[in-house]
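Multiple structures are listed underneath, in structure tokens.
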Structure P
């Protein structure tokens, strides 16, 4: 595995996302290219029908250009090595020991997921949270490779607001009732604070408030 400078690594992958809500960083892709999400956006009452990554700052031209750059970079042969360099070199990731994949967008293919897991295996000191609606890709990966590494939690996301959790080891759902939400970020200016439920394998399902 090659080693790059932070600047070189950022150039290869298109940079990371500065997430104000969370104690760490993320990497974002165009929500318009979500495989399952792009279909769910047309379904009333689905969690994607009000997708936050299709409005606000995510819709700005410069942000969209950055998202597309990151999407194109997925095919770069040095992507895994560059991501490992950023995981080990970025202060917010190192200090928190956490990383969240895809604050916008989702898994694109089995190869994409395999490359992500290669990054996770190379950074065992970091807990990786992968939220996804691509349950078929998750099943395909586990059939081919077995269980995910110990430092990885894959949360398969429910499709409908107030709907059931998917059939998966770890999941997330969305509710319209604040009393049912186990993620209480809405009470903390949208920030995680000290909460780490999303990365906690002892918590089978995390319930978010619709927004």
Structure Q
């Protein structure tokens, strides 16, 4: 539509889809009709393992968008969960709000329940919080804010690991650096928002109270 000259910015036709705009200050129209601001949508999803966090996948794998209701306006994921990870994922069309949650300066706690292939002891929990250097970027040091034992069996354990930053595959890479293998990884909370009893693969709208609680937890 833009390249066809059907879109105007401040009354002038622009054919460059990458032209920067400032919403809501800039006036955008399509075929002469001004665009109305889309109502903000905030969605909570319990992402299943094996589903990818992308709009489309070249390998034909199931995506989180396959779980959303038909006719829903475009929403984007707030951060990511890799294919093998599961649990709490937020999606929204409010890109400014999403950026506040994901930016490192927010230090919004995110809790994960992680099954590992060993019986965790106090020393491992300390090493997870102290962190270690990992392969990849020179000098990169990964660590968790908190780590505690939830339960254990004869050969594996469930840990609760808290992060206040969001680096790529941070928990998996950290534990790999400590020679611990992740069997399952589930995000259970983002700030004050808990996954609760939302079923695997299910979706619901964020309540106004939950949205306000997250906003209060973000730095001003």
Structure R
């Protein structure tokens, strides 16, 4: 994609998104700032890793849903070569699971694409200055994920089948366990998710990114 040399004393920004209109919009916003300059634009996860190594930008704006290499994998690769890399995730995904994965991989900021322009620019400046930038709403989601007990692999299997409309008997047959054991797993799932019904468990699990509907 288009790469440019940035004037001295400006925050050098690399933009990575698989939608050309999003990239162009971000480039236009950043390009109008007297303290920022776009040094490159990437359309795939692999391309952002390659461009990062070439330009070594001050801040990278990165979507999570990227072709060839997803956003989290791109963060891991970039930070493997340079642990101090400053990356801001800019995405539509707001589940605590997505936030937690991105932050664990090393993202220094996490914003949704519907964030106000000034919020985005302020986040770039904060991350460039060495700060963490996550909106209060997303921090609350992340805190909820950290504070809640993790589901076991078996509980996730039960939950996934529950979401597909399977009965306790069908779940037991599929997993080669008794109905009594299935009920025991469900009680544990309800407790960990802080819910009272099967429907509520599916709703909460979907919101947290534990299962895909």
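Taken together, the values in this text are just the output of simple stated rules run on the coordinates, not laboratory data. For clarity, every value in this text was computed on a predicted model and none was experimentally measured. Cβ atoms are built from the backbone, for glycine too; each structure is taken alone.
Computing helix-only ellipticity at 222 nm (-39500 (n - 2.57) for each DSSP H run of 4 or more, over all residues; to 500) gives -9000 for which of P, Q, R? Of the options listed, only P reproduces it.
For which of P, Q, R does distance in nm of label points 7 Å out along Cα→Cβ at positions 80 and 176, calculated from the coordinates, equal 1.4? Could you put the intermediate results ahead of the total?
On the way: P: 4.5; Q: 1.4; R: 3.5.
Traced to structure Q.
Comparing distance in nm of label points 7 Å out along Cα→Cβ at positions 160 and 184 across P, Q, R, which is largest? Mind showing how you got there, number by number?
Details: P: 3.0; Q: 1.7; R: 2.2.
Max of distance in nm of label points 7 Å out along Cα→Cβ at positions 160 and 184: P.
Which structure, out of P, Q, R, was semi-axes √(5λ) of the Cα gyration tensor in Å derived from, given a value of 25, 19, 18? Here the read-out was taken from P.
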